[in-house]
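What follows is a group of structures, each given as structure tokens.
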Structure P
Amino acid sequence: MTINYTIKTIFATFLLIYTKSSFAQNKILIDHKTQRFIDNVSELDRTKYIHAYLTIRGEDPKFTSLKSEYNFHPNYIGGRSLTNPASKVKSNTMPTVSNKFSGVRNVDQWYVTGGRPSDLFWDNSVDYTTIDITDYSKDLASYVAKSLKSEWENIGKYFEPMNEPMVHAKDFYPGSNAEKSNMIITEICNYHKYVGEAIHNTPELSNIEVTGYASAYPEFESGNFQLWNNRYKKFIDIAGEEMDVFSIHLYDGKGLNNSGGRRSGSNSEAILDIIEAYSFKKLGIVKPIAVTEYGRLVPNQPGWVANAGISNYAPETNAQAVRSQLHLVMNFMERQSSFEMAIPFNTNRGDDVTYQYAKASLWTRDSKNNIVLSERRYFYEMMKDLKGDRVRINSENIDIQSQAFVSENKLFVMLNNLGDNTQELTLDLIDDEGLQNVDIKKLQVPVDQTPILTTSSVEAAPEKITLVYGETAVITYNFKAPIAFKNKITSKKHYTTEYLKEITSNSSNSFSFGAIDIGEGTGTATLRLGVGREHGRSLEPEILVNGTKITLPSDIIRGPEQPNRSQFFGLLEIPLPINTLNGESDNVVEISFPDTGGKISSVILQVETSEKPIEILPLPETPVTDGEGLGVNTFQNINITPNPVKSGQTVVLTSKNKPMNFSVSTISGSLIFSDQGSRINTVGLEPGIYLINVVQNNSTNTAKLIVE
């Protein structure tokens, strides 16, 4: 039997064997002619990410200039305020609501109307654990809805009843008492539920999305996840049905040297994943998330005290948040389909440098007392050009975050280094035909220094780029003609109802998923494994996917292993051969650790399927043997996928060298057919084991192909 093929694509990957002692691989694969979808979304929605923590209505030249320079939406008025109808209630008395408006209320898009815990707990002399405030909570919620309907002038699309309420639970009873804190937290959850009900039962407020609970300091792993159970889980249990959006605040630690640890990287990923996982388990759907504050908590200036006329602005301090904001926004950009908005904590009090949050201001005063943009502008500088449809980009190094977009004849590639070490990256642009030139913009934010922005232009596609810790690069490839897509990939997450499982040494936790669409088996898959453990415990689990043992790469943690945090809580990202997944029956993932302690917080399967075969970066080898010593995928310079393969599917050979002459034989050595190229059609092959012999450069390599 002879099979002839027209080879349209010769792949350029080679097999790498990863060990914990090997150095990080640094190839960035850029496939700009493959359009990428996250669920059904491809186009970058800038209105979800280009925000500031301020409110400016009407004519304001400095704000207009900011929006124009950095490509904000022209109708943007800011991201958030903490003023809402409940703040008008004094001494337990609801004001009379006037009828200024009728019909469905218009809302300010991209804007959060928020409140404070003191709106509910209005009397600071009362121990609110000793009285029943149910009726008052319902009355207040009803008043809020009536006021928004008929009287309140400016309404945001998102209504967030309270800002960071649960960390303030101790403010509403005397002393310090865990049981009383839990009672206050329950009342906070109930109030959110009542507000949600009141707004949802008011047709005129149909444009509002009720959002909560603006969680601060989400150290969910504290007390072996007791903080999660007592706060966010309880909130979803009580108020989740009435929330349109779940909200949270994410900050890197206070200070300039990561005191308190970084949420950037694996920690923020795990925090957002556990919310998604429990939303699916409890509510049957994954409700969207809004990060209504994020960035970096920077310290006050030495000697600063409130109302003393002392400046609380320093450019070096102000700048430190930019690094964290760029780290975190790239996480959020990858979640666009299930993500509402993200507001960096960049404030607008530049006219008063003595104000406490002048340290976080977007404007400040220069040496001549003029109001000018602060160092926070660099966040928007790095984001301002990004637009268009997502295209496929992959990084071998998990610490290098990557995004890519195509708009007409431009390809935008954004890279960010979460790792502590400087990385030299190899940029593999699959096709540079028609490339005119390339613009490169890089931003460093050194510790305790102001940002360093550099720009350059080159004629040819750069082969290398170096990024220090925290550095971000935006590379713009300019082509002669609009870029036409030739392929499509779609990324989807798959959830299980199991979560928050105790880790016991050598005891397996099992997570069941339904059948998963893997297309033609030409895509990629990732196991997203959230874990909370004490430092010193293993972060290298044994993974079985439908009975197949998965070999771990050398690095599965995005960013550092959180040495400055009290314990590790983060996401382990484990690439899987897509052919280990079942397309027509249930998928079972079994996870075990060699030691006891901590919990598996969430398990999510992220699968990316392609319409046509794609070049993929190499996975760690997962050897399969028949007991005779000759393994599957044992080529030194060639990879074979999928393997095992279902009869009738096409097998793809990928190699560093080309062309490839191959033959297919029975296990006893009888030749079945031979050909040249990179694809083997298994039509007509009976289930069993076959030998694949590949000849390149006068050298022959042999491995087994298993046909099921």
Structure Q
Amino acid sequence: MSHKVEMELGGRTLIIESGKLAKQANGAVTLQYGDSMVISAACAMPEPKLGFDFFPLTVEYREKAYSAGKIPGGFFKREARPSEKEILSARLIDRPIRPLFPDDFRGETQLINFVISHDQKNDTDVMALTATGAALAISDIPITKTVAGVRVGRLDGQFVVNPTIDQYDECELLIVIAGSSEAITMVEGSAFEVPEADLVEALTFGHEHIKQILKKIEELKTVCGKPDFEYTPVIIEDALKTKVIEMVGDKLEAFNRIADKDERRTEKKNLTSRIVEELAEEFPESEGDIKGIIHDLDAETMRRMILDENKRIDGRGPDDIREITCDVGFLPRAHGSAVFTRGQTQALVAVTLGTKMDEQRLDELEGESTKSYMLHYNFPPFSTGETRPIRGTSRREVGHGNLAERALFPVIPSEEGFPYTVRLVSDIMESNGSSSMASVCGGSLALMDAGVPIKSAVAGIAMGLIKSDDKLVILTDILGDEDHFGDMDFKVTGTKEGVTAIQMDIKIDGLDVETMRKALDKARTARLFILDKMNETMPKHRSELSEFAPRIISIKIPPSKIGEVIGPGGKVIRSIVEETGAKIDIEDDGTVLIASVDGEAGRLAMERVQALAEEAEVGKTYSGVVRRTAAFGAFVEIIPGTDGLLHISEIDHSRIDRVEDVLNVGDRVDVKVISIDGDGKIRLSRKALLENDRKPRGAERSR
């Protein structure tokens, strides 16, 4: 038997239904919004996964091509590896869902979302987030609370819940918010230099709509929810715990006062290895438990030091930012480059400028599109002193790159003013927290070094939080350990004018709006400090592009002339490219982009295109070539591919009997356009350019 609830949300009906599909899952729902629909299924095992010392949760989001009436491309014609959109959507769901499970639960859990209908108006990522929260809520899987999500946009100064996909480009602010009834648990989005106060208003607006959705989920849970199953919790022997605590003593407190990450971690690693070895006989097969106990003691020690002493593990105070250095023009042949270093986090960012042909072409459920700006983030193992195989781009790398890409997007010049394809690559050389924010700062500097006319520098900062029952400390510029042991990772990017991107994840129940306001205010102070440091190195973009970057000339030709420029089978345009070495791209509206590192080659290509696209003008003089003669006159090619009729009466002031007495095929002759009729037929005159008292003359022979 199926059960469903529905409500109006943003002028559309939201329907959540259970009991119709995937009934063997622990919990499953379909969520329909407009004509878009997703199914979310949740499955979990009550027994701990053997050999795992962490919670084995996997979250998947997959888009079915049939949902939008499409057949997948490629040889196999079926869905393959997840796209970037699918990876980002899975991360969007994972981050607010993961903290919901009890700390002692280790049963393998899988949350799968399929997009099964897509109307190309209502985005399905935030729908899948809410559907996952609903599927868990009605299931027998133990969770601490229920969450849902909405997307908030601001159009014409007004906040809108779940704007349609075609409204995205019009929004000056666009963020996804997840939360429980009590607090906000996750935020991600972008903005066009929006003040922090406006962002707080958007969060409040979105949370109110989340509460309405959660009421409907509770209604569904009341009629079809299952009681939580009993699971086998992960329990560590008290005797082992006591022994480890005694052996650790105050050593972790001393280690957490070592500022250098490598030295600090080496001391902790040696301590752990020693304790595991000494307890191996008394507590066999307990290595994972011992490491877990030390991990918890480490977190408790670090948190207590911050809460009680306002002192962090590298010696900084809560608001202190690590030392910053900026280098630009680091790579000799890249079109632009920068090295941004903050403490033990370092990003090498390179910019490459390309042409229209270098754009990324996307084929998604929403339709086909192109991207002329992209940022790619790489996190090699040596950046943290580790060894591990490199097997393609990880989900984390996709997510961090997307955040940095969104952060810089508001300052990237429009294609009309800067007709280049822009690609940034951030390779992390060192990492100890906030490498995505280092990518933003390094990316901004690299763009300026490349001469890209960005309107303002952009910086990013990662904020943290340590919270106990009666104390709360907000941390600026968090380290990797503070992210790992802390309660919040709140990344904010922006210019001096306002916020351009935001991403917040928390591990506690949620954050109230006032705490978020304080974090945003501190982030702004830190961001302005970093921008000042960046401006000391590069206050504005270079006035000239790199000598190795292509020069792009943009001209406009009549759309009717596109065929003539391209030629049959592309013959004409290929000949221009081969002769000049320039790249040429022609758009449907007649815009021609000519790119060449050699300026002279670009100029020659431009002249060739202009000559092919030129249209005859009445009263203008042309030097043409006779292509054909007849009894009544000669046909003269005045523009490549364009002939006009030079009537025999217009050849000379004196009467002539035969055209060939003056002109022959192949002769070059100066003529004037005297008329163009409605059918485009061109009439020419030679005698209009001759003095009246002269006898007939032959034309100059073309050799």
Structure R
Amino acid sequence: MKNYRTLTENEILSLKQQSCLSDDWSKILVAEQFNTEYVHHTRFSGDIKLGVFESEFTMPGGIKKHSGLRHVSLHNVTIGDNCCIENIQNYIANYHIGHDTFIENVDIILVDGLSTFGNGVEASVLNETGGREVPINDKLSAHQAYILALYRHRPELIERIKSMITFYSNKHASTIGTIGSHVMILNTGSIKNMRIGDYCYICGACRLTNGTINSNEAAPVHIGNGVICDDFIISSGSHVDEGTMITRCFIGQACHLGHNYSASDSLFFSNCQGENGEACAIFAGPYTVTHHKSTLLIAGMFSFMNAGSGSNQSNHMYKLGPIHQGTLERGAKTTSDSYILWPARVGAFSLVMGRHVNHSDTSNLPFSYLIEQQNNTYLVPGVNLRSVGTIRDAQKWPKRDKRKDPNRLDFINYNLLSPYTIQKMMKGREVLKELKRVSGETSEIYSYQSAKIKNSSLNNGIRFYETAINKFLGNSIIKRLEGVNFKSDEEIRQRLQPDTPIGLGEWVDISGLIAPKTEIDRLIDGVEAGQIDKLKKINQCFAEMHNNYYTYEWSWAYHKIREYYGLDPLTITAADVIRIVELWKESVVGLDRMVYDDARKEFSLTSMTGFGADGSHDEMKQDFEQVRGDFESNPFVTAVLQHIDDKTALGDELIGRLRAFI
């Protein structure tokens, strides 16, 4: 606890000579080593505590400014050691300011009455007219918000979580705001009812009202020119700049919003990027990216999504208001000038091209193309499994995780193939087979969920899904059996036994977290029963599910291997496992070959159009190779070829171990 003392008569006289004023000098407490030398033109009122002013700040360009107070009015303010505060046009009222903080050319900084600093503000996501409000808070994770927004069929659950958030908000409510240590605030307008964390950098912002900026040393927050934020929370490591305007929004960790982006009643979770366009009532799960001026995201749920220029959705059919919503499941993307009329649901890792007004639900047909032809939605199931873009996306997401904060709010599973997507493919395979059986094998067009599927697309879809299922189940069994030299079939059976019964049944994607639905239900039951009564405990449950993912995944895969291949766990043999691994090798190599062929298209003559502007065909090719390189040496292409070799060797190694005792 820092020791403070009252001012001496000489110090008061010195301050008066330096144009300082106070309503009551006895209410000013100072640190033991306080020196009046660097306090000029300052007005004090209310309860004041001042640290020492001993160090200098070196500004960009090399100019040095000594810590101190100059041209500022302070009311009920505590200032830590070695701060520099000058040229405050109005005043600073009701604030605790940390040490080594620099504040210059600011209009006003105040807390007016009791504030929760953005905690408890309700964002009306998905449905603009209300009904799915998410109260934002410092500890909000994508998974917690998912349950709050979508589990409205469990009213007791919603009320209990809301009461936890209310308790948390009231616990942290105060009439005193905080500005942390090593903070820099320059050339900014009004800062009202704000809590600002350590190492935050604010320069040129217009207005910050009723919010929290959870900056820290490991993951500072940057707020830049022209930013206007009302009723908000910004999490660690985020960057909000260049005229961005947000109202009733939660900005998750390591997000980047800029270039005049505007958002209202929206949630952005880890690693989202928003530039130029606008968002209204969206639930932007991890890695939702939109860069274009003409793009509007509205009333939708997204994650791992990239919005093409001119992407748009409608939540209003001019009847009962903007009440409709939609979902693009993880990894879904939209091309330029795409349009979706909500309500609709697009399956995971699908690509949307053109305008779609038929309210399709393709959630059981992931990795598909939705293409508009003559105002109809044509569905091409599974085709995205062979796309080089899909594989590249899956590889880039983990590399683009910019979170530096050791305390991560969101638990993100990056796996392209998981129980969540494989269960969808298994359902999709059955859907396609049933369509074929009911409508006949020779039908040219099949109808599904207001969409049309061509005969060739349906048959290819079944093949794509079977290939991916074989790949996933083979991956699982190889991983389970790696590193063990078996001497009998019985040893194999023992090793294949799951470590836990958890993982059976349906799996869900809770905005980035992939988990068994039984575990989500267990969490919900615990909340409803009052056993889980704090936000921290909810996030601990999500962490446990995430950490145990591969244990749970094997339980699911083991039972699906039995079911899909028709094997009895009591009689499974090395020969059965070898058969599965051979299928796996065929599937892995087959998919990689398709990806390889898809990548080759990027190096075709058509792709060279626009190169070698004023020259011959040879110059066009040479120009292309100088800019893009040649196909065989492309890093992605060489990685695909290496992957084929590595996986083939991995399968052969297991087969060799098993054949040793057959």
Determine which structure produced the value 97, 68, 56 for Cα extents along the principal axes in Å, calculated from the coordinates; the candidates are P, Q, R. R
Answer label among P, Q, R for the case where distance in nm of label points 7 Å out along Cα→Cβ at positions 252 and 316, calculated from the coordinates, equals 2.8: R
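No lab work stands behind these numbers, since they all come straight from the coordinates. Computed from a prediction, not measured in an experiment: that's the story for all the values here. Cβ atoms are built from the backbone, for glycine too; each structure is taken alone.
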